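These notes open a run of structures that come right after.
No value in this document is a laboratory result; all are computed from the given coordinates. Note that the structure is predicted; figures quoted are calculated from it, not measured. Cβ atoms are built from the backbone, for glycine too; each structure is taken alone.
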Structure 1
């Protein structure tokens with residue numbers, strides 16, 4: 001088992017914060033690299049945040065309805 005990896009919100013453009021509208025994984029799930037983890041929604045678009053690498057979801061750090069900004073931790077693998 002490697003070290004835990006924090007997955008953070010990537011560059012989301014000119015938005016201060018965006019809403020978490022969908023969570024596609026739960027702790028204990030095995031995910032593949034590039035698999036969608038959560039869906040975020042801004043005023044103009046929705047975007048899915050992919051896993052940077054394969055692994056097992058250890059802990060979710062967001063919940064539905066949360067507002068997140070660039071650099072915020074979504075979950076740990």
Structure 2
């Protein structure tokens with residue numbers, strides 16, 4: 001039986017492009033539910049939590065604190 005790898009990407013953030021990661025809320029091996037917050041981003045005007053689009057186990061975290069991300073950046077895998 002093969003396990004499907006799912007890339008979790010930064011969704012459309014509106015007018016924001018290139019925002020830093022200020023907090024990582026999960027660790028590799030964590031089980032998450034749909035809409036659980038994974039990371040927090042900070043723009044000039046607000047902070048945004050990026051939710052999980054799927055339920056499952058986080059197998060890999062691909063971003064670090066202070067790293068700049070944009071729409072489509074893969075932040076984790078499950």
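If you line up 1, 2 by distance in nm of label points 7 Å out along Cα→Cβ at positions 42 and 58, the top spot, with the largest value, goes to 1.
Computing mean projected area of the Cα convex hull in nm² across structures 1, 2 gives 4.6 for structure 1.
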